[in-house]
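**Student:** In structure tokens below, several structures.
Each reported figure results from applying straightforward, stated rules to the coordinates on display, with no laboratory input. Treat the numbers as computed from the prediction; the structure is a model and nothing was measured. Cβ atoms are built from the backbone, for glycine too; each structure is taken alone.
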Structure P
Amino acid sequence: MDLLADSIFAFASTQLNFCNKTTRSALRIADLVIVPVQPSFCDFDAAEELMPILRDISEVHKDLQVMIVISRKLPGNNSYSKEARLAAQQYFAMEGVNVQVAKQEISNRAEIVRAYTDGKTLYEYKKRGVSCMEFANLTEEVAACLNVVMA
């Protein structure tokens, strides 16, 4: 199985024609589209521009899966995070498109910034850190969506 990760413009549906064509081409061949959003309605609105494209593609590519990932949330199990998750489930629900909100959320932690400023990956910086566990759990969740067995 070949896996490809690509970053595409969320605003491409209405902004630039070139980006629109590039985005649609990338999405047509995807099995899973990961849409990271911060727990705010401003981010939800920005990501929502991608949803009509996903609906169009899902009409042809019936197995397309969409995973919304809450990122840069406040650490801990707080009401703000719970509300964001529930809001994302309701906000991005779309008939005809297999949309799910990832169980694993990515918190806004200082170790992510420190790793970046030190020029290291998060795993190089603090392999047993909480952030590493969050990304490892998200990786397993993505693999499960794709029916990929993790070694």
Structure Q
Amino acid sequence: MPLTAADDIAELLRSSRTIAIVGASDRPDRASHGVMGFLQRHGYRVLPVNPQIAGEQVHGETVRRDLGEIGEPIDIVDIFRRPQAAGEAVDEAIAAGAKAVWLQLGIVNEEAAARAEAAGLKVVMDSCIKIEIVRLRIPAVEPAR
């Protein structure tokens, strides 16, 4: 079952330091762009992933083609993709050894969530990470070392 209890979501956010955003955008009018900046200002290390703009910079970070290019531990994979495309991102998150997947507000893919949970990942679905940080009053995190 995806995490829905406030305490469980808060613990995931407090214990995480590195977040990969699949579907990151270089366009300031896109939600993923704003969420990435918010997460960085909140102390998280945020790694953008989008094959269409790979190699470019978003908020000072180089955009990766896929999660496999990151090559370092990922706490949360935050997915900004259509529900039918979210499954591929979840499979990449499993392969990359991520600890959790977060399907943004409006993104529901029960099959992908079940695969993630079966692989031992925590899952948050149909929820905005930025809204949850504000709602749960998560303090800024100490950056990863």
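**Student:** To test your reading of the models, identify which of P, Q gives 15.4 for mean count of other Cβ atoms within 10 Å over residues 92-99 when calculated.
**Tutor:** It was calculated from structure P.
**Student:** From P, Q, which structure was FRET efficiency 1/(1 + (r/R0)^6) of positions 28 and 76 (r between Cβ atoms, R0 = 41 Å, to 0.05) = 0.95 calculated on?
**Tutor:** Answer by label: Q.
**Student:** Suppose you compute relative contact order in percent (Cα under 8 Å, 6 or more apart) for every structure in P, Q: which one lands on 20?
**Tutor:** P
**Student:** Something else about it: Given that helix-only ellipticity at 222 nm (-39500 (n - 2.57) for each DSSP H run of 4 or more, over all residues; to 500), derived from a single structure, equals -10500, which label among P, Q identifies that structure?
**Tutor:** Considering all the candidates, the number was obtained from Q.
**Student:** Then there is this: Which of the displayed structures (P, Q) returns the greatest value of Cα Rg over 2.2 N^0.38 Å on calculation?
**Tutor:** Max of Cα Rg over 2.2 N^0.38 Å: P.
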